[in-house]
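Please go over the structures that come below.
Nothing in this text is a laboratory measurement; each read-out follows from the coordinates by a stated rule. Only a predicted model underlies this, so the values are computations on that prediction, with no experimental measurement involved. Cβ atoms are built from the backbone, for glycine too; each structure is taken alone.
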Structure I
């Protein structure tokens with residue numbers, strides 16, 4: 001377990017008392033003035049002896065995993081009006097984002113933050129390496145760890161108990177063996193759970209997904225420390241990572257999203273999901289609505305910690321007064337009362353004066369004595385090599401595009417739709433499959449189940465040839481595409497359907513109710529995630545599109561958003 005630091009709060013009480021004393025003297029001075037009963041003329045108002053307190057603002061960019069805690073304790077800090085030595089009052093502004101964004105925002109100087117707090121120290125290393133290459137200096141200097149939460153595999157309790165949870169260690173190897181078993185959970189006499197299916201946050205958007213990759217690579221190399229590029233490049237390591245990634249149903253932009261889909265879908269949709277320990281604890285707040293309780297599996301091969309470091313930014317806009325204020329704020333966050341509050345959100349404190357207690361306990365699905373095996377944080381070079389290996393071994397995609405080419409798509413709508421499809425094609429890998437069904441009042445199979453590879457340019461031309469005209473058989477087109485994808489699914493690919501439409505069906509034989517009846521998800525069927533991009537009056541069909549997305553764990557997007565923004569949100573699923 002990482003070292004938990006001991007701190008005594010030293011928040012310049014002297015300056016705070018001095019400030020209050022000045023205010024007191026001012027009030028006494030004003031009260032000693034005797035009112036004039038018969039003034040000859042209105043007197044000039046006296047000059048206020050104490051000016052309005054000067055405010056020194058600090059900007060903190062932090063990983064949103066700890067948002068509830070940060071917002072609570074920072075609000076209390078701001079309300080206390082802590083001063084620095086020159087009398088300025090500290091006010092901390094906080095902005096949540098993912099850990100990747102934090103580093104990019106400060107490196108690009110898009111936000112001139114004074115403090116940053118990603119979810120793991122690994123991002124501090126990454127930021128400093130990038131900064132050294134760009135400027136010759138580190139991005140972050142002084143740091144302290146705020147909170148602790150190990151990376152775990154969340155699993156439904158009955159499924160975990162079937163694998164030996166609470167009786168014996170469980171790891172990635174056990175899940176790979178289960179995933180390779182053609183009987184799936186039926187091998188344990190639970191056929192209703194189907195095959196082993198994993199929810200996985202995208203490692204380029206989620207720190208849990210990123211850190212979890214290293215636990216898999218360490219497990220494959222059978223090492224706890226001293227991982228090397230030679231280890232990562234071994235074929236057996238790539239195969240091991242590939243086998244785990246094949247269990248993924250779909251990726252997600254954050255562990256929070258994956259956790260939501262995991263809890264909502266139940267054990268037939270996802271057997272397990274990669275997340276942080278505190279998220280398992282937080283799931284007990286909605287236990288009454290869940291099929292079963294959730295428990296944390298600490299991989300027997302070892303895991304990594306999210307230390308939630310907070311660090312001072314090393315840039316010219318961080319002045320000595322900002323540094324003084326930042327250190328006071330950090331001391332405040334590490335003091336006993338604030339660290340005790342972190343427990344209530346499921347985080348482990350770094351302050352050793354705060355003992356571990358509920359809800360860090362078995363009653364909330366976690367083990368305070370775990371993890372017993374922790375791994376060495378890899379170097380930045382190994383981080384990038386592991387991420388590259390993931391791109392090679394990640395689960396491929398089978399993407400079906402359903403494009404509305406009816407007359408109502410004329411103008412900007414068809415241009416936006418084509419641009420979005422082209423962006424998707426550019427993002428797809430060579431091993432991904434692509435289909436395109438365009439429709440007005442008729443169907444037109446432009447592309448059927450083509451491997452992208454060398455055909456990418458040809459596919460792009462076919463997309464550009466699509467033009468609008470005619471009526472709209474929307475419901476029939478969706479049903480046709482869904483049936484095609486259901487019968488042309490691949491167990492080694494994530495099946496995704498993307499519908500781009502203006503809405504307003506006018507020529508379908510099906511109605512919306514019948515369409516919804518045909519879109520069903522079961523443990524035996526290869527899941528198909530459906531995303532809809534609505535243009536213009538499609539907002540009127542938003543209820544239908546939202547229902548389709550909910551049933552299939554997809555999402556509805558407003559087509560007025562730029563194609564790049566839509567793709568950025570959608571592409572993380574596959």
Structure II
């Protein structure tokens with residue numbers, strides 16, 4: 001008893017430890033498999049159900065896991081209950097032939113009535129009857145089921161023949177894995193019934209059957225290698241590393257999906273069903289690839305299936321909460337739906353949580369990487385984290401900017417300002433938000449946009465006045481709206497605060513404006529100051545810059561021969577290529 005309790009304690013600690021690891025890193029397929037294995041080795045039905053339920057929340061519609069769980073429900077020792085409604089709920093969301101086949105062959109064992117069996121087959125074929133693998137797994141068995149129906153009287157016999165004929169005629173026109181077998185069986189059956197009329201039926205069906213054969217062979221080439229090899233183990237999608245192999249896999253999926261969208265069967269009636277089925281399979285296998293989810297959304301949107309588009313985006317965001325494409329697309333879709341309503345009936349409250357949840361996810365990751373950059377002692381790793389932070393902060397600012405734009409255009413200026421103020425209070429937000437808010441004011445505030453824009457830029461100077469990039473943005477704005485006096489005041493206020501290297505872009509921006517629009521005396525004075533700060537710059541180079549217009553530098557191109565040098569380089573490249 002003591003030994004048993006000790007083993008149970010060890011198993012409990014192992015199970016709890018694996019759950020803790022998955023809470024910190026929920027996209028780790030190896031740890032998920034270990035969790036399931038630990039639950040199964042315990043022999044505890046409640047624990048097994050808990051493990052599988054958690055796994056299927058992370059990886060919805062994973063057929064290998066669903067089949068494993070359903071198998072456990074057949075074990076009376078585990079007492080894992082699952083009623084018919086729950087089983088049908090699992091099946092209804094699945095495009096897996098393996099899962100439907102398991103349902104028909106294992107869960108639906110005799111003494112199921114023929115009526116129930118027929119209903120089950122019909123349900124399966126509605127869901128996955130267009131799948132290439134459903135030929136041998138479902139269609140062949142369904143046809144055998146129909147042929148084996150009892151013939152109590154003449155009426156039943158005619159019903160049976162009609163049912164078999166209709167099913168066979170439908171099956172041989174679908175690109176299934178066993179088309180040749182199905183075609184041979186159809187010919188044999190028709191000849192057995194009436195050899196005189198058989199040839200006419202066969203001739204009528206042959207063009208569609210031939211097309212299905214051609215498409216089936218093309219389909220095989222497209223889907224080869226897309227899904228993981230089947231086996232007894234649970235198969236879970238990996239997180240992309242954006243390796244060459246990953247990019248090639250994405251390319252193959254995109255090629256296949258576009259091929260399906262191109263209607264290879266030349267049948268508009270079944271096109272939507274086939275493409276929808278293909279996308280349902282794709283997002284299961286490629287769960288952590290936002291690009292595939294986005295394709296599913298855009299296709300649904302293109303055929304007017306807004307509900308389907310919304311489901312794909314919701315599910316895609318659940319799988320990839322840090323995806324910019326999916327969060328932005330989901331927010332845009334919700335906004336678009338409201339914009340299609342009467343102005344007085346629009347309610348954008350449902351869009352705001354999308355942006356706020358997304359920003360919260362990005363912020364959590366920023367906090368994590370910031371902590372790593374501080375606590376990591378290895379110099380190389382520390383540098384890598386700091387470089388990563390730069391990019392993450394820019395992306396984070398982008399999310400705030402999109403949120404601010406949405407709030408302003410949908411709910412008015414004050415709503416946008418509220419978001420802007422919230423963004424400014426976040427320590428991870430950079431100067432991009434100030435710039436975006438200022439430009440937004442200038443373009444949309446017709447009354448005093450210029451004044452408010454300058455105030456916004458000036459507010460940013462308190463936090464980012466030491467950032468040459470921000471100053472350059474502010475200076476460029478003032479020059480662009482022709483506030484030369486304000487621009488000069490800003491330039492003179494900040495230029496001495498930067499090192500020559502940091503100040504170079506600011507000098508370039510200011511001097512280019514003078515070269516184009518100011519008098520010669522002012523230009524020469526500025527040139528003199530530049531020469532003192534950058535004594536190694538060739539005088540002819542500075543002189544040439546004064547005469548550049550729209551990228552054309554005649555002094556460099558003509559007098560210094562740059563045009564000839566570029567032409568020679570192009571010729572050499574063409575010759576070597």
Structure III
């Protein structure tokens with residue numbers, strides 16, 4: 001048996017009960033539990049942190065049986081990220097698992113309910129947002145009855161032309177001043193300009209930039225410092241699409257909201273039928289929900305999460321804004337060629353091994369979903385639904401050093417959709433520098449940019465990235481906003497990497513795409529050393545397979561089915577039948593992509 005498959009089998013067995021093993025130690029947590037309780041079924045703990053702290057002495061003494069922490073039905077509100085470290089590890093025979101009690105819905109929320117609603121001016125309602133006026137709390141996301149509300153913007157999202165085109169952009173050579181120019185008559189005398197944010201779309205990424213001031217008569221927007229030089233294909237310039245968010249005058253239709261920082265007041269225009277006296281209105285208070293972090297010489301091991309819902313995290317803009325580079329990565333230095341950052345995820349793992357996230361839901365998030373970053377090995381991300389996420393769905397990789405590159409991780413049978421709702425350059429599943437990753441049987445759709453992105457170097461020079469597998473995924477309805485991508489996107493030299501058995505279709509082209517074509521597969525800069533076999537591709541806005549700064553004969557091709565839908569659906573029907581989630585996940589998400 002190959003080492004990768006052996007590790008995943010071991011992990012799967014470890015996360016269940018061993019035949020003949022001692023009965024698991026059980027703890028229980030409930031929203032109405034007691035801070036002084038023993039954590040029993042009848043007298044549960046009140047918080048997950050209590051349960052974690054009760055498990056630690058058992059681990060320190062040496063586990064004699066598995067440990068299961070069951071969370072009872074309800075919402076657990078987090079005021080800080082739930083943190084796990086090496087002291088929370090199980091072992092191969094005695095894993096530690098945090099799971100929803102069978103048949104119950106458990107929500108880990110990083111949000112705070114907004115209450116005290118009263119009728120305001122016109123059609124709007126108002127509520128106090130304590131902590132906003134004096135500075136410690138400010139939020140850019142709001143969820144009403146489970147729906148992401150629209151931050152007041154212009155042009156409106158349902159207008160015939162929901163974006164404007166820039167007339168010009170000017171960045172001073174010394175980076176001291178940055179201005180945008182729009183056609184006369186568009187900008188208004190909007191109050192609180194320092195709360196304004198402008199979104200400017202590029203080819204395959206976007207910018208979100210804070211405003212300092214506006215000269216509405218001249219049509220000039222002065223951006224707030226510090227400034228940086230973004231990528232040429234993404235930075236603001238003539239003809240770029242843009243819209244503005246967060247001014248009281250922009251609150252002009254149902255479903256929109258505005259947070260007035262000077263008064264600490266939230267304003268909202270309800271949708272038809274919404275009753276704010278009974279509505280659940282949630283604003284995020286933290287920027288991460290769960291952090292699992294080991295050490296280079298002491299990783300977290302055999303820690304599992306199952307059947308949980310993770311909701312409500314938000315992000316503030318970085319100083320100077322978000323200048324996108326690719327796939328939710330951004331400029332953090334004075335130029336895009338210097339230092340990069342990226343949109344954080346609700347769940348982050350570093351130095352984690354033989355652990356899993358299974359059968360969870362990640363939704364209503366103002367960042368990315370889950371990221372496995374530094375030296376994460378032999379982990380399983382399976383059976384999760386990731387939807388209504390501002391950035392990427394799943395991320396694997398980051399550092400490029402051989403000792404830090406994630407190895408032998410499996411991302412399988414996940415349903416990733418409706419990501420990139422705020423950062424339009426987002427992808428469903430992103431794999432940077434990684435080795436022996438398996439991206440298999442996922443259902444990926446409804447995205448503004450690419451479906452699965454693999455690789456992170458723009459030339460054919462060797463990197464630690466190799467022997468990855470992207471197989472039997474169903475990816476469709478992508479490229480709904482930007483350009484220069486596809487259902488599957490690749491970069492760099494990746495010897496031993498296999499792209500196999502994927503069902504790819506409906507790579508689209510929107511009216512806002514400016515630049516290169518949208519494709520079934522985009523084999524981009526430096527891609528080399530791949531095996532492409534038994535893939536089915538049809539219905540793409542441009543090329544079925546496109547190459548840029550590499551060529552077809554740098555790869556091996558076997559039994560692929562590219563062409564008209566009727567023809568390839570017939571010749572590739574066995575591949576189509578196999579692609580997408582396996583049972584029981586296929587039944588769970590039946591109807592999507594059929």
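The value 20.1, 62 for Rg and Dmax of the Cα atoms in Å, for residues 202-385 alone was derived from one model only; which of I, II, III is it? Among I, II, III, the structure yielding 20.1, 62 for Rg and Dmax of the Cα atoms in Å, for residues 202-385 alone is III. Quick check on the output: -12000 is helix-only ellipticity at 222 nm (-39500 (n - 2.57) for each DSSP H run of 4 or more, over all residues; to 500), derived from one of I, II, III. Which one produced it? That value comes from structure I.
Upon calculation of distance in nm of label points 7 Å out along Cα→Cβ at positions 250 and 298 from the atomic coordinates, which of the structures I, II, III produces 1.3? The value was obtained from structure II.
Can you tell which of I, II, III yields 10 when relative contact order in percent (Cα under 8 Å, 6 or more apart) is derived from it? It must be structure III, since only it matches. Of the structures labelled I, II, III, one was used to calculate FRET efficiency 1/(1 + (r/R0)^6) of positions 314 and 546 (r between Cβ atoms, R0 = 41 Å, to 0.05), giving 0.70. Name it. Computing FRET efficiency 1/(1 + (r/R0)^6) of positions 314 and 546 (r between Cβ atoms, R0 = 41 Å, to 0.05) on every structure in I, II, III gives 0.70 only for III.
Taking mean projected area of the Cα convex hull in nm² for each of I, II, III, which is largest? Write out the running numbers ahead of the final one.
On the way: I: 34.8; II: 42.6; III: 28.1.
That would be structure II.
Each of structures I, II, III was scored by distance in nm of label points 7 Å out along Cα→Cβ at positions 218 and 394; the highest score is held by III.
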